[in-house]
Structure I
Amino acid sequence: MKIKGLDKLQNKFKKLEKNAKKMDGHNSIPFSELFSYEFMNENTNFDSINDFFRNTGIEINTQEEFQELDERVLDDAVVRFSQFNSWDEMIHEAGAIYMHKKLFEGVKF
């Protein structure tokens, strides 16, 4: 007895494995990719992370400025202008969605 579609399924698993290997280790993800238009539009009052920062009065021009920013300022902006309760919650959700997209990129079930 031959099972139809097994080759296609095996190819999908190989693609998943390849995608997972690409994500393995430490990766830098630009904020513009992590906080995609879709994510920002669905979860905040803005269309981009840059619009979010600009319209909430948070000025960030460098990685160092972002790292020095008091997280309470981010939390306040997130609570006021998104569906999340903290910056940490927002960035984790964006990360989970990003990882899911990358893992299943090119794979349809």
Structure II
Amino acid sequence: MATNAITSGNVTTIQGDDYKLGDGRQLDWTVASTATLTGGTAMINIQGVGTYTGSVTSETNVRLQLAAAQTAAISAGLHEYSVRVVQAEALGSDTITLVHGSWTSTAVPRAT
């Protein structure tokens, strides 16, 4: 299954679609940081929409899975977003912004 690897910082999703690991449609960011990320909590904030909890899957990867109801709630159009990781408490709970970019949510006409 193909992974939706985010390399440019820009993301495009379709309202009402699922983006789940089981379907190979999860959103993965490859990140670079000298900080220890493993054990941290990933937060993806879409401006004007809200914050979603992702996961740190390795020292260089952050993943987000979204259900159809979640993507339907992202208003159509262009939004700024950021991927931040809060380190594990044992490491000081520092907050580190790893990615900042544009998130485009596209409405697709659905059959009635």
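Each reported figure results from applying straightforward, stated rules to the coordinates on display, with no laboratory input. Small disclaimer: the values here were computed from a predicted structure and weren't measured. Cβ atoms are built from the backbone, for glycine too; each structure is taken alone.
Suppose Cα extents along the principal axes in Å works out to 52, 31, 23; of I, II, which structure was it derived from? Corresponding structure: II.
When helix-only ellipticity at 222 nm (-39500 (n - 2.57) for each DSSP H run of 4 or more, over all residues; to 500) is computed for each of I, II, which one produces -19000? The partial results should precede the final answer.
Values: I: -19000; II: -1000.
The structure behind it is I.
For mean count of other Cβ atoms within 10 Å over residues 56-63, the highest value in the series I, II is held by structure II. Taking distance in nm of label points 7 Å out along Cα→Cβ at positions 24 and 96 as the criterion, which structure among I, II has the greatest value? If we compare distance in nm of label points 7 Å out along Cα→Cβ at positions 24 and 96 over I, II, the biggest value is for II.
Computing P(r) over Cα pairs in 10 Å bins from 0, in percent, for residues 16-79 alone across structures I, II gives 18, 43, 27, 12, 0 for structure I.
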